[in-house]
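Got some structures for you, see below.
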Structure I
Amino acid sequence: MKKTGNIVIISSPSGGGKTSICQKLLNDNKDWEFSVSYTTRLQRPGETDGREYYFVDEKKFDALKSNNFFAEHFKVHLYNYGTPRGPLENVLNSGGVILLDVDVQGAKHLKKEFDEALTIFILPPSVEELHKRLTARGTETEEQLKVRRENATTEMKLWHNFDYVVVNNELEEAVEQVYSIVKAHKCRVDKINMELINSIIS
């Protein structure tokens, strides 16, 4: 009996907490995978190439894009980001769970490419709290912060394009809500689970 894997797309405006939620879910579920994106932005202190992102220059990114390597790719906050196609297809065939930490543009495109994917949007408790979190990170210049704040205002208005919305007021509670959504999604009655259901009742 073949199990179909689960692609779980988690998005939020910059500073919304999607990365922290993904990290906690991966720590608690060792059999889940993380889709490591490619980016042309500079590596931040504490980041490891191949863990948070694959850090490449524009020339390398363009070459991968030309070879249809990415399932989606967009320019976000002045830099290019791309999701490799291979790991997603592997998980669908193996029956596992893979998490994606992507922006709203990437989530929309991936949903078209993989209509069975589950999309979850993470909202901050307020715009003021979002700006506070962005500033506290201390990882961007004032120009970069301005771009992220402006983009965040636009991105939050696109919450209705997602299957679920979770408000990240307290991290542990938000993680538990996302985990519950993923677990419930595995039991949904649709074409993804029809093979399993029919094998039991036939």
Structure II
Amino acid sequence: MKSQDSIAHLFVISGPSGVGKNTIINELMKKVDGLTYSISHTTRMPRDGEVHGKEYYFVDKATFKKMIERGEFIEWAKVYSDYYGTSLSSIKERLSEGKDVILDLDVQGAMNIKKRFENSTLIFIIPPSLDELVNRLKKRGSDELLIKERLSNLDYELSMAERYDYIVLNDVLEKAVKEVESIILAKRCEAKKRLGLVESLRKEK
């Protein structure tokens, strides 16, 4: 894994449900060249506008459990009543191609990724307030029962933020996207990733 990390980088975006993770990632994909999104598998039903193979691979629980048994996931977790998992082969393939990979994972998944990819960068997104988070969930069409379920895990999720490398406040979308973009670009400029360019210059002498 370390040799792949030196070529490309793995970024994980986490945060409470409704905080805007998907929106931020969608904007980043438009702005940052060489960034690829790793599509996770899930057993939840698609939301309006979501497409199989774009936002997620939507599968039933029986299929998901068979994939677990075959060891196909680098990480998986049960979140509320549904399962989410990240395919190991898809990440390896993208990193080997030299592409930076961005993942949208809950805190359990993020911690599992960090164990396997020590050099990965974890970014936690927070809302400006609890009221605003509830408003965003309502705008997404979530009913009161679903909102209550999502908020029941909020304190735990926020307590895990200290284990992340960066915390980004999503009060204004453009500002949040710019901050995450800056993190990605800064990681690409690390000396260990650019030493090859330095050596090329030295050979020109």
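Where a number appears in this text, it was derived from the coordinates with a stated rule and is not lab data. Model, not experiment: these values are computed from the prediction. Cβ atoms are built from the backbone, for glycine too; each structure is taken alone.
Overview of results
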| item | result |
| --- | --- |
| Answer label among I, II for the case where distance in nm of label points 7 Å out along Cα→Cβ at positions 116 and 156, calculated from the coordinates, equals 3.6 | I |
| For 6.4 (mean projected area of the Cα convex hull in nm², for residues 44-123 alone, calculated) the corresponding structure among I, II | I |
